[in-house]
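> Several structures are given next for inspection.
What follows is calculated from the coordinates using simple rules that are stated; it is not laboratory data. The shown structure was predicted, so the numbers you read here are calculated from the model rather than taken from an experiment.
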Structure 1
Amino acid sequence: MPSLINRLIVRDLATAFQGAEGLIILTYGGLTAVENETLRDKLAEKGCELRLVRNALAQLVLKQRGHDVPSEHFVGNVAIAFGNAEAVIHAAKVMNSAETKKLKKATVRLGLLEGKLLTAADVVELGGVPDRPTLQSKLLGCLTGPQRGIVSTMNAVPSALVRVLQARADQLEKSAEAPAA
């Protein structure tokens, strides 16, 4: 890596990857300009950045960060989508969407999330994980479900008693009106 340009690129990639909690390495070839921009826009919705990288330089930066990625994943045109954990999950969803799969031009090779290497199959599974608000609402439902059941059960006895008393009062009212007629 004697070239000044290569050193600048490595420094730039290292700085960009420094705050990233995860990344997805994908093949990236043959996309038109419109398809490229559409993919980048979809990834950017949740803060994920997509960069075309030189294979050897990306591999060097990942090695400096302590991730020994096999060289077979860096063959041909390679791009890396990176960002925080939520952005990487969103990127996995975008890469597994029907629209992206239909193009057959950008496919997942490998993922890295919170220091763990993920296979392409793992990234597909990661795309099935619900987003944070959905998980929070599911968790809230699990936490409030038992309390709601207890309150409903405790409320059932007095409300049933009130309905019985009301029915008896209505019955007495009808019987009081019937003899008067």
Structure 2
Amino acid sequence: MSDSPLEEMEARESAERAEEAKKDAFNSQVTMTIAVMAVIAAIGASLETSEGDKTIVAKNDAVLQQNQATDQWNEYEAKSLKKNLYVLAADQGGPKAAAYAKVAAQNATDQTGLQAKAKAFEKTRDRLGQEAEVHETRHGRLTIASTLLHMAIAIATLAIILQTRWPWLTAIALTLAGMGIGVWAYL
């Protein structure tokens, strides 16, 4: 112990300054961590929105391809009916039998082309449906990642308020988990 009250006061002030410097350093670390978390969360939210949009676009395009395939199949069926009617008429014989047979053959040829187009539209529809599923899976994972990142920001703030490390460390763990899930979304 010191004999002088002035020395005691200076020692106390020095200890208080050291404690404040320690708090300021901790607060600075947590604040910088929160800033980094916010940037990562913004990137994750942007990717989440983008994947949601891509899901919708791919599903809409798949529906359009299905509509075009349906149109082709309808035309295919119409050609089939016409072909069958002309085959029946040609089988009846008569002066127009050869012309009817020719029209029936043309309808059969047209059917082959229509069938190929319909199958191509269906193939594109299937591909777009698979793309939509991939984007939807990514969107779901990115939603979880963004949620963890936003939770991390809130919990890190508690570290400043409570002046304890455990919320900060918990927030870092949540950030790493969110980043891991975000990366997993694209694997």
Structure 3
Amino acid sequence: MPKRKAKPKPGQGKRTKKVRSASQYFAQPKRKRESLQKAAHVLSAMRTEGLSLHAASREHSVSPRTVQRHAGAALRKTSGGTYAARKSDRLLRVLVLPTPGGLAEIATMDSRAATVVAEYWNAVNLYLETGDDSDLARFRGQSIIDAQGNAVPLLTDTDELERLGSAGVLSFQSLYAKAS
């Protein structure tokens, strides 16, 4: 008589591979994309606002367990038994960057690159609102590394940014790609 495979216990179902590219990210079901995005937001809130895992999870409407499942490697357990975010992580984030052709979705595997993109967007918005390009100067000649290891230059040409802004392409909503 052939042996039967044991049924997995609840929560021990088939393991999925880590998402490593924008195409893999967008191939995921909408709910998983939203969970991945929320986990990245929770980590960001833990780092920038000093929130606990539970408080940051509550703020972003996701369970701490979901964050642990998707971003466990980016968390460390403190001596007090609580979780803290590591200084940086290698979770995939699909970010939106302006290019001469419009907005492009760029996948990056580095939280530090995501921070640079957030600061870059702040400089772009300041320029579009006030005409002050002094904050953009720091990004001239700078690029971020995408998930495939390619350098993606940050657009700092003020004429081009002005053109994209006038066309309504740069109306700021979120630096993260839409999960839907």
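> Given 1, 8, 10, 9, 7, 7, 7, 6, 6, 5, 5, 5, 4, 4, 3, 3, 2, 2, 2, 1, 1, 1, 1, 1, 0, 0, 0, 0 as the derived value for P(r) over Cα pairs in 5 Å bins from 0, in percent, which of the supplied structures 1, 2, 3 does it correspond to? Provide the component values of the computation, followed by the final result.
Working: 1: 1, 7, 13, 15, 13, 9, 6, 4, 3, 3, 3, 3, 3, 3, 3, 3, 2, 2, 1, 1, 0, 0, 0; 2: 1, 8, 10, 9, 7, 7, 7, 6, 6, 5, 5, 5, 4, 4, 3, 3, 2, 2, 2, 1, 1, 1, 1, 1, 0, 0, 0, 0; 3: 1, 7, 15, 17, 16, 14, 11, 7, 4, 2, 2, 1, 1, 0, 0, 0.
Comparing all candidates, it corresponds to 2.
> Okay, moving on. Determine which structure produced the value 19 for relative contact order in percent (Cα under 8 Å, 6 or more apart), calculated from the coordinates; the candidates are 1, 2, 3.
Working: 1: 25; 2: 29; 3: 19.
That value comes from structure 3.
> Quick check: -34500 is what I get for helix-only ellipticity at 222 nm (-39500 (n - 2.57) for each DSSP H run of 4 or more, over all residues; to 500), calculated from one of 1, 2, 3. Which structure matches? If you can, show how the numbers build up before the last one.
Numbers: 1: -20000; 2: -34500; 3: -12000.
It traces back to 2.
> Right, something else. When percent of Cα pairs over 20 Å apart, for residues 96-159 alone is compared over structures 1, 2, 3, which one is greatest?
The structure with the largest value is 2.
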